[in-house]
Structure I
Amino acid sequence: MTIALQYCHITVNDVDEALAFYRDALGLELRNDVASGEFRWVTLGSPTQPGLELVLSEPHAGRSQADGDALQELLTKGVMPMIVFRTDDLDVTFEKVRASGAEVLQEPIDQPWGPRDCAFRDPSGNMVRISQQPAA
């Protein structure tokens with residue numbers, strides 16, 4: 001038996017703004033953009049992980065009004081779970097994302113537990129960390 005992560009959901013206020021950040025600033029490729037009622041099913045991924053897709057969705061997409069409202073409140077507070085990406089060149093990646101206008105939370109630093117990393121907020125306020133493993 002094998003098991004692997006296939007989808008990871010990221011709740012966003014505006015799918016188009018989020019798409020510009022995750023596709024254009026981070027360099028992920030658009031995999032799907034399909035209308036689903038008044039919402040959209042948008043997935044992105046990295047060529048280095050072909051079986052894994054990030055799903056961008058608005059708080060009320062496919063949810064009850066109450067659940068969507070609860071997610072919207074958490075998103076507004078900036079307390080949704082962070083997402084962490086890995087790169088092989090943190091400094092180049094950091095500069096590309098910063099040039100996109102993303103809010104910088106932390107410039108690249110060496111962490112005491114090993115990796116060198118930085119942090120941004122996506123257009124909806126989600127924390128996005130980017131890490132590079134230390135040289136062996």
Structure II
Amino acid sequence: MANPMSSEPRLLSGGNPQIPKGDGDAPVQAYIAAMPGWKSEAGRWLDDLIVRAVPNARKAVKWNSPFYGVEGNGWFLSYHCMTRYIKLAFFSGAGLDPLPPVTSKNADTRYVHIFEDERPDEALMVSWIRQAAGLPGWMS
């Protein structure tokens with residue numbers, strides 16, 4: 001149980017940090033810093049990869065998850081801490097080539113699961129991120 005006097009974010013189901021909704025880099029960095037264990041390093045890696053691939057990416061935290069988008073084109077990806085992995089969602093993932101490996105109930109969305117011992121291929125991730133940023137994203 002979280003200490004009510006602590007300024008540390010509470011971890012929700014699966015170890016997902018509870019971060020207040022907000023736009024910009026600061027809430028995303030707070031989320032990454034609060035990711036438990038190995039997931040924080042993986043979150044820094046993801047954030048760096050996304051910013052290098054799409055330098056103009058806008059950031060926000062919504063529903064206790066970091067979101068990345070392109071102004072006027074919507075959100076192209078988000079990620080969320082699960083118990084054993086990080087679930088990376090490409091909102092228009094069905095339009096990516098090759099398709100990301102994990103299907104969704106939503107026909108347009110595809111996932112990549114990032115595990116502690118298995119870092120995804122960086123060149124493939126950059127390709128997916130750039131492709132996703134060029135597709136119409138999720139509007140909220």
Structure III
Amino acid sequence: MIWKQVLLGVIGFAGGISVAGGVFAFISILEMLPRLASKLHMANRVYHLENCIFWGGLTGAVLTVFEISVPFGSAMLAVFGLFTGIFVGCLAMALAETLKVIPVLVQRVKLATGLPFVILAMALGKAVACFYQLYFRMQH
């Protein structure tokens with residue numbers, strides 16, 4: 001019986017490492033961190049940004065797997081959600097930029113002005129959808 005648990009643990013650990021490696025490879029291919037650092041004028045601190053992503057991912061994994069209660073309750077959960085949303089937004093925009101989604105959209109709908117409003121509308125739509133999913137669909 002103990003060998004079964006050990007085997008499941010090794011398989012789970014190996015799967016987690018492979019998924020994490022894939023995510024970090026995806027982030028590297030998108031060159032999200034160098035772009036973010038250049039936009040924030042923090043090019044000399046790219047390694048700090050990489051460390052923040054690593055520690056944030058590790059903290060999120062530990063909190064998810066071990067179901068540790070978070071100090072400061074809802075306030076800390078809101079801060080964690082804010083940073084997670086910023087990360088996912090940056091990742092989505094880096095992917096959209098890499099795949100040239102925004103220029104194709106602008107060309108197809110013949111958008112001459114108002115691109116910032118389109119991007120804001122996409123971000124607000126994502127936020128509203130996440131809010132709906134988290135607070136209304138989970139109650140049923």
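Descriptive notes on the structure:
- Structure responsible for -26500, with helix-only ellipticity at 222 nm (-39500 (n - 2.57) for each DSSP H run of 4 or more, over all residues; to 500) calculated and labels I, II, III on offer: III
- Entry that produces 12.9 once mean count of other Cβ atoms within 10 Å over residues 56-63 is calculated, selected from I, II, III: III
- Read-out P(r) over Cα pairs in 10 Å bins from 0, in percent, computed value 11, 40, 35, 12, 2, structure in I, II, III: I
- The greatest value of distance in nm of label points 7 Å out along Cα→Cβ at positions 24 and 64 among structures I, II, III is that of I.
Read the figures in this text as sums done on the coordinates, not as results from a lab. Keep in mind it's a predicted model, so treat the numbers as computed, not measured. Cβ atoms are built from the backbone, for glycine too; each structure is taken alone.
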